[in-house]
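Just so you know, all these numbers are worked out from the coordinates, no wet-lab data involved. Note that this is a predicted model, so its numbers are computed, not measured. Cβ atoms are built from the backbone, for glycine too; each structure is taken alone.
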Structure P
Amino acid sequence: MDRKNIAVVFGGVSSEHSISLMSAATFIENLDQSKYHLYLIGITEKGNFLYYTGDPSKIRTGEWEQGPVCDCVISPSRQHHGMLLLKESGCEIVPVDCIIPVLHGKNGEDGTIQGLFQLAGIPFVGCDAISSAMCMDKQITHIVLEHAGVKMAKWLSVRQGEIPGDFVQQVETKLGYPVFVKPANAGSSYGVSKASNQTELADSLKLAFEYDKKVIVEETIVGREVECAVLGNADAAASAAGEIEPANGFYDFEAKYVSADSLLHIPARLKPEVAERLRSTAVKAYRAIGCEGLSRVDFFVTVDGQVILNEINTLPGFTSISMYPKLWAHGGVPIPQLLDRLIAYALER
C-alpha cells in the first residue's frame, strides 16, 4: 500500500503555541511511518510557515525553528492540493493527502486555518471551519447548544467598550456571586478568573478583555468536572467519562498542561445512569454544533446528578497528562490506532 502524504501543522500565532508543540510531538511520535510520509509544517509565533526536516524531538522544546527549515505555504489553489516549498532554486509543489492541524486556540482551532484547508480541497483532521468557530466562541456555543436543548450554566455576555451601566446589577440579579469571567474566544482557561464581589468582577473583566473583545460571565456550578472524548463523523461515539480533581481552585491552564498534581479518575465516579446520560449528551452536543473527527466535551455534574455542559474543545491537548488520549486508551484505543482513525475520518469526509 502506498504511504499517504500527511502534513502535520504545529505551533501557531496563539497563546497556546507551546502546548501545540507538545501535542504535535505526541502525534508525530505515534504516527506509523510505514503508512504515512510525514511533512512537518511549523508556524512561528510571528506567523511564518516553515517546512521542517530535522529531528522531530526538537519540536517539543521549540528548537525546531533553528532548522533545517525552508519557507513554505499551504496553497489555497486546488490545482496544487498541497504545499509549496519556497526554495532558493525555485518553488516545489508537494501534494498532500491529509493535513493534521495540531493547533490550539486562536488562529488554529477557531476555523481560520480550517477555512484555508477547505478552500484548498485538502482533507484535514478535526472539525470544519464553521463548527470550529462556533465552539471557540463561548457565546455562540451557549446560543446553539441551548437551542438544541443542552443544559448549560446561566450566562451574560458583554463587549469591550460597550458595558451597560447596569451590567453589574445584571450579574448580581441573574447569576449571583461567585461568577466565572471568561474571554469568549480563548482556549485552555487563559484569562479566566473567578469573581466573588464587584471589585473582583471589575478586575476579572479587565483581565478577560486582554484576551478578547468579547467576554462572557457565567454562574458558578458546584459539581464535579467531568470530560468525555467524542470520535467520529456521522457515526460519532463517546468514550467513557473521565473525572478531574483539579490541583488548583479550578481546572486552569497550569492544571491542564503543566502540573501533574490534578487527579484523573477514569472512569469517572458516577452512577451508571448519570454516566450514560453524560455520554449521550456529549454526542448530542457534538452533532448539534456540527463537529466531526474529534472533540472533547467538558461537563459539570452536580450532587443531584444534573449534567451541565461547560464547553467543547475541537482540538484537545495530546500532552502526557491530557484527558482525550487517556480516555480512548482506557477504551482500548491506543494513540497510534486513534490517529489512524482520525486520518480515516478526515479522508472519509
Structure Q
Amino acid sequence: MTEIKSLTFDELKGQLAALGEKPFRAGQVFKWLHQGVGSFDEMTDLSKALRQKLAESFVLTVPKAVRRQVSQLDGTMKYLWELQGGDCVESVLMRYKHGNTACVSTQVGCRMGCAFCASGLFGLKRNLSAGEILDQILFMQKDSGENIHNIVLMGTGEPLDNYENVLKFLHIVSCEQGINIGQRHISLSTSGLADKIETLAQEKLQITLSISLHAPDNGSRSKMMPVNKSFPIERLLEATGRYFDITGRRVSYEYAMARGVSDRPWQAEQLAKLLRGRPAHVNLIPLNPVKESALQPSTRESVRRFQEILERHGIAATVRRRLGPDIDAACGQLRRRNIEEGGQKT
C-alpha cells in the first residue's frame, strides 16, 4: 500500500478522488497528517466510513522515539527514531534566537564514507521515503510542543543520493496546506555529488545549498572524503557555479576544522583563492570527535586564524556554534551506540 505522507497535496487529491471522495476531503486529511496523528481514527471530523477506507488504502507511518537526549547546557534535543521495520535514524532540534531548527536524516546509514563522520560506519542500509523524512519534523514538533521554523538536511545520509524522495519531501514540507516551512528556511547539505547538484539546479528551488568541502585541495579532500575521487574540487565548483547561475542562490561551503589536517594557514589561503569572486559563504565547523576516527578538533586559536585569513581575502566566514556538546552530538553517534548495545541490527 501507498505511504500516505509521501504523497503531495495534489497526489492525495487524486488518490481520494479515485476512492470516490470530494476534493475538500484532501485538505482535511492533509491537515491531520501534518499534525502528526498516530492513526486514522484520530481524524475526528471524518466519517467512520472514510477513516476505514483510508486505513484499508494507505500506510500511516508513525516513528517511535526510542532514545531522547536533552542537553543541560543549551536545551538541544537529539532523537533516535525507530521506523517501521526496526531501522533507526537520528534527528536534532536546535534552539536559536531566530527560531527552532530541525536537523533531519535522509537515509538509514550512508555510503559516502567520510573520515570524520559516524553516519557511514555501518554503510548504507536504505533510503528514507519522503514521508519518513517528514515524520522527523512532525514528531519532533509533537514531542517538544514547539514549532519548527527552519530545516537542515544534514543528518545521517547523503540527501542527493536519495534524490527523488528528498525532492518530494521539499515540495511536501513547503506546501501551504501542510506545515508550510518556506524553502528559504531549508538548507540541503551534500558531500559534493556534482551531477545531482546540476540536476537540482533545474528545479529552481529557493533552498540553501550547502557543500561539505572540508579541504581546498584534492589530495587532502580525497583522504577525508572518498566522493572527491569521483567529483574532484574543480568539477564540484563548476557544478556550484551553474547552480548559482540558474537559481540565483548563494552557495554555502561547510569546512570541518581538523587539527593538522585541514586547518593550516596555507589551506585558508588556498580556500580563499578557490572561492574568490564567487557568491559564497564559508561555515567553519569545530569537529565533533568520533572514536573510530584519528581526526581531532582544531584549537580555538587555529579556527580564529583560519577565519581571519578568509576574511582578509574578502570571503565571508563564520564559525558554527557547537550545540549539545554534552550529548551524542555528531551525526550517527546515537544510532551507532544503539547498534552496539543491540538495539538495532546493521
**Report entry** Highest-scoring label, criterion being distance in nm of label points 7 Å out along Cα→Cβ at positions 11 and 275, among P, Q
**Finding:** P
Query raised in the report: Which structure, out of P, Q, was distance in nm of label points 7 Å out along Cα→Cβ at positions 43 and 267 calculated from, if the result is 3.8?
Result: P
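When you work out FRET efficiency 1/(1 + (r/R0)^6) of positions 179 and 299 (r between Cβ atoms, R0 = 25 Å, to 0.05) for each of the structures P, Q, which one comes out largest?
The maximum falls on structure P.
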Report task. Using the calculated result 15.7, 50 for Rg and Dmax of the Cα atoms in Å, for residues 115-218 alone, pick out the matching structure from P, Q. Result -> P
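For structures P, Q, calculate FRET efficiency 1/(1 + (r/R0)^6) of positions 131 and 195 (r between Cβ atoms, R0 = 25 Å, to 0.05) and state which one comes out highest. Could you put the intermediate results ahead of the total?
Details: P: 0.25; Q: 0.45.
Sorting by FRET efficiency 1/(1 + (r/R0)^6) of positions 131 and 195 (r between Cβ atoms, R0 = 25 Å, to 0.05) in descending order puts Q first.
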